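In the part that follows, the structures are each spelled out as structure tokens.
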Structure 1
């Protein structure tokens, strides 16, 4: 039997279903975080917006309280960047991620790493943070005092990548201040790390949240190497498909794969949302010609975006002036009247969530900006073309695994 081919829209709907973006789901905030594995948290506010767009009735206080009760943590995690992750998943999955973080030290520092006694530095840093939570700037000052002739930035990077640390929440509105204190994860959580299946567990969690996906997609998200070997070891537990370019896709047998014509509501995504970063081929959510329009090259910031029909259709920002809050929506192309109406309604709800103490709320649409093509245009989203002998997927394809 020929392998099922999944179109771009098929992949779009499968991913949106797992990301809770086809409909808001009624579940707890901690369960929502675990469904997503982890939320990008370079800034404190985005995880809150990410959950608001996905969970029915989500309130800011839920996530703040989870952080204070140490049920979720904000910590260097995937690819060494700050993520918000449940304490349970942090303890279970960090051992699989740790080799990637360790390798990054050598990759970044190169020959500078040869001069570092990493075990000693980690022990010193752990003792320093255990005295009381401190910022990374304070750690660098501490290392400079202890090693006046040392490479302070190199030492600090080695500590950050080798010593599992978490940020300490405060009474601020979004749970964490701009410059947060760190504490050793083991001390903060009071529990040991637990490694079960290692990379295999991480790959399975990825597929549950972002599949179907290629080996290259998994590697782009996790930073792990030898992903093909991991997927090969899991092959009997997985389904396989092909995309429109003939690449092999892996997935969980019982994961949702809604039909390509499933309706997708408008949704607002925060800065750095993992939906935009979790695949090497991101055309399931954003056209290649638009990717450069959501990245600020100065600091590689991923701008807040909005979805129309399941695909990124523009960016947004909020302006606050005294008691007035305004949501500015900047579409990539002209929007239909229906899309504008739905975005205005959803946007006002977003505005009231983010700027809850404002007295006046306004939603404004900016003029659609010109398109600058930097790459060849991909096939149109929603194309139903497929390889000879393939068939369109359906809900029942989960049982057949596309084989």
Structure 2
């Protein structure tokens, strides 16, 4: 049986809710990533500026900006979640999320105060930064008793979470799964990537000869996934591990190609049946060279491709889910079948493999779209989605 994405909640630099994010995604000019103070200077970041959900409904040890982002996404699908719990039972609803930061921002603030005063703030609890905190947040709030876990494999985390959720459904361990990802901004994360010389001082330029690195972002995307027909189906996924280098991808792209081929095989598709590819597209030298080579070798240079990270920033552990959400919004509620534009300076890098990068306003007949997530350590995850004729989610 097929696995369906029945409902979506999303908050990111493009806005809050499906309507706002879809409008910004297909706008005639890029938005989302804007200058914000970080590391003592102004950096382009994909920061969420909307007021976030109130975390006071959670125990103190679960209160964090990361979980506030998660609750903001949950609020958009809460009626559907509550209905599923009432109909299926709390023990039949699972939670699978991806994150890489969790509540590390709270630890950063607490340590800063400790350095000044010698005391940690009363509001700080060590459990806030635990990677399992997002799943504990949802299972505690919703009083769920099904499987509840967090996957943390850097930038492939929430794409792998969606594949894991599908496996829970196929194994009959759950009747519905709340799945997705969340990550929040803090100087700790920005400083880490700056130390790797991977942070750009301008809006990132994926695939450009002038690319200088990533813009860090934040956000959350949550799906209610089940076998009940919905507007979009998850029909394929592939997961591989390069084990090539702790931070650099295998330049041959073989791990990425294998993950994409696995996803195609599971979906029983040929490469030419993919109508659009959401690239991992970080705008780092090595990732873009590897990904362009891998995509070109498997799909050629004809399938429309774009990186949406110039709009959202690189949301790290949430990237797979947020970009899955952008694919969902491309397949559903998009009557003109517009494609997410690839915002860059159009300065071609002759040393990387050519791709058919999407221009603003471009459209295509859409049925299948593929989304890439390639992480540190060579952790690769690829998802394929299909537009269906199932019940339509009139999302926020």
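We did not get these values from a lab; they are worked out from the coordinates using the rules stated. None of these values were measured; they are calculated from a predicted model. Cβ atoms are built from the backbone, for glycine too; each structure is taken alone.
Things to note:
- Highest-scoring label, criterion being mean count of other Cβ atoms within 10 Å over residues 177-184, among 1, 2: 2
- Answer label among 1, 2 for the case where FRET efficiency 1/(1 + (r/R0)^6) of positions 153 and 233 (r between Cβ atoms, R0 = 30 Å, to 0.05), calculated from the coordinates, equals 0.80: 2
- Comparison of 1, 2 by mean count of other Cβ atoms within 10 Å over residues 289-296 - largest value held by: 2
- Cα Rg over 2.2 N^0.38 Å, for residues 161-320 alone from the coordinates reads 1.24; which among 1, 2: 1
- Parent structure of the calculated result 2.2, given that distance in nm of label points 7 Å out along Cα→Cβ at positions 73 and 249 is the read-out and 1, 2 the choices: 2
- Of the structures 1, 2, the one that 17.8 was derived from, the read-out being mean count of other Cβ atoms within 10 Å over residues 185-192: 2
- Label whose coordinates, when Cα extents along the principal axes in Å is calculated, return 64, 58, 40 (choices 1, 2): 1
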